[in-house]
Structure P
Amino acid sequence: MIGIIVGAGRIGYNLASSMYEKHDITLIEKDKTQCEKIANLLDCYIIHGTATNTKLLEEADIDNADFFVAATANDEVNLLSSVYAKDHGVKKVISRLNNVEHRDIFAKLDIPFINPERSATRYMVRNIVRPTAQRLVSIGKGDAEILEIVVKNKDVLFTPVRDIQNNTDKFIIITIYSGKEEIIPTNESELDYNDRIIVLVKQEYMDEVRQFFTKKD
C-alpha cells in the first residue's frame with residue numbers, strides 16, 4: 001500500500017517505523033532537523049514542509065495514496081490536510097485529535113479521528129482486570145506511550161507473556177494481532193513471528209522496548 005503520514009513526531013515516527021518495510025510510506029514534517037534525523041533511520045520518502053501546502057501534498061502523490069494519517073500536534077493542520085486527502089479520493093483517512101473540544105468539527109466534516117489520551121484510556125478499560133497495566137500508568141504519571149511493534153525477535157517466540165514481561169514496570173503487552181485475530185493476552189498467551197503487538201511503555205524505555213521485540217539474529 002501507498003501511505004502518507006503527516007508529522008514525524010512520536011506517533012508519526014512509530015507508525016512509519018512499523019510500516020515502511022512492507023509499504024510505500026511518505027513522511028511530511030515541517031521541522032528540517034527532524035527530517036534529517038528520520039532520513040537516517042527509516043527508508044522512506046521524506047518531505048520537508050507543512051501539509052497545508054497543496055503543492056506539497058501533490059508532490060507526495062496524494063492522488064495515488066491508499067491511506068493518509070495526519071499525526072501532528074496541530075489540529076488545524078490535521079483537519080485541513082485530512083479534508084484535502086478525502087477530496088482527492090484517499091480511501092482511508094485518519095487524524096490525530098489533540099484538543100477534544102474540536103471533535104465536533106472533525107465529526108461534521110466526517111474526518112475519523114483518534115485522541116491519544118482517550119485511546120490509552122480505552123486500552124486501560126479493556127484491560128482493567130490486569131492491574132499491572134494500571135500500575136504502569138500510575139508509576140509513569142501519565143508519561144507513557146502506546147507503540148505498535150511487529151515481533152521479529154525469535155527469542156520471545158512461543159514464550160508466555162508472563163515470562164516476557166517478568167513483572168517489569170517498563171512495558172506491558174495489551175493487544176496481540178496474530179494474522180486476522182485480535183487477542184487480549186493472558187499470562188499464558190504466546191507470540192509468533194510477525195505478530196503485531198500493542199505495547200504500553202514508559203517514554204524513557206521506548207527505544208529499548210522496540211529493539212527488544214524487533215532485534216534479529
Structure Q
Amino acid sequence: MTGQRFKQIAKDGVLINNPTFRLVLGTCPTLAISSSAFNSLGMGLAVTFILICSNAIISSLRKVIPNEVRIPAFILIIATFVTIVRMFLYKYIPDLYSSLGVFLPLIVVNCIILGRAESFASKNPVLESACDGLFTGIGFTLAITLMGVFREVLGAGTLFGVKLWDFSIGYFSNTAGAFLVYGLFIAGFNALYEKFEQARKTRNYVEIMQAKSMAGASEAATSESKEV
C-alpha cells in the first residue's frame with residue numbers, strides 16, 4: 001500500500017465518508033449512547049476494534065466466501081468479535097457494559113460495520129481493509145464522543161463523570177435533545193467540510209493556472225531564443 005493510498009483511506013474514513021456526520025449511519029447508538037462522554041468513547045472504541053478485526057478477516061477470506069452467502073458470513077464474523085468485546089467489557093469494565101446495554105450486541109447489525117465489510121473489505125487487500133476499519137472507526141469515535149461531551153456538559157454539568165458546575169439543561173440529556181444536537185453537528189460538520197473543500201478546489205485551480213502560465217512563458221522564451 002502506497003503512502004498516497006494510505007492518506008486517501010484515512011481522509012475518506014475520518015472526513016469525506018465520516019459514517020456519523022456525512023453518511024448518517026449507526027444513528028441508533030449515536031442518539032442513545034451520546035448522553036455521556038464516557039459511554040460514547042467506549043462505544044466508539046468497541047466499534048473501532050470490531051471494524052479493524054472484521055475487515056481484516058473478511059478481506060482475507062474474500063476469495064473463499066461464496067457470493068451467495070457473503071452477508072450471513074460477514075454477520076457471523078462480526079458477531080464473533082462483538083462477543084469478544086462483550087466478554088471483555090463484562091469482565092473488566094462492568095459499568096460500561098451495563099451502560100451500553102442492548103446497543104452492545106446490536107453492533108452485529110450496525111450499518112457502519114456491515115457497510116464497510118460489503119463495500120470495502122470484500123473487495124480490497126487485508127492491510128488496506130484494516131486501515132479502512134481503523135480510520136472509519138476513528139471517524140465514528142470522534143463524532144460520537146464530541147456529541148457525548150457536548151450533551152453531558154450541557155445536560156448534566158459534568159465531563160466524563162467529573163462535576164464541572166451545578167448548572168445543567170436537562171433537555172440535552174433526553175431523546176429530543178439528542179436529535180437536536182445530532183442535527184446541529186451534522187449541519188456544522190458539513191458546512192465546514194464544504195468550506196474547506198471549496199478552498200481546496202480554489203487552491204488547486206490557482207496552482208494549475210500558475211503552472212500553465214509558467215509553461216507558456218517557458219515556451220515563449222524558447223521560441224524567442226530559437227528566432228535569435
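Quick note: the coordinates plus some simple rules give every number you see, no bench work behind them. Predicted model, so just to flag it, every value in this text is computed and none were measured. Cβ atoms are built from the backbone, for glycine too; each structure is taken alone.
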When Kirkwood radius over Cα pairs in Å, for residues 45-148 alone is calculated, the result is 13.8; to which of the structures P, Q does this value belong?
Q
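Comparing structures P, Q by volume of the Cα convex hull per residue in Å³, which one has the largest value? Intermediate values should be presented prior to the final figure.
On the way: P: 127; Q: 168.
Top value of volume of the Cα convex hull per residue in Å³, among P, Q, belongs to structure Q.
Please state which of the structures P, Q yields 0.65 when FRET efficiency 1/(1 + (r/R0)^6) of positions 37 and 61 (r between Cβ atoms, R0 = 41 Å, to 0.05) is computed from it.
Details: P: 0.95; Q: 0.65.
This figure was derived from Q.
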Could you tell me which structure in P, Q was used to calculate helix-only ellipticity at 222 nm (-39500 (n - 2.57) for each DSSP H run of 4 or more, over all residues; to 500) as -10000?
P
Given a computed value of 31 for relative contact order in percent (Cα under 8 Å, 6 or more apart), which structure among P, Q does it belong to?
Q
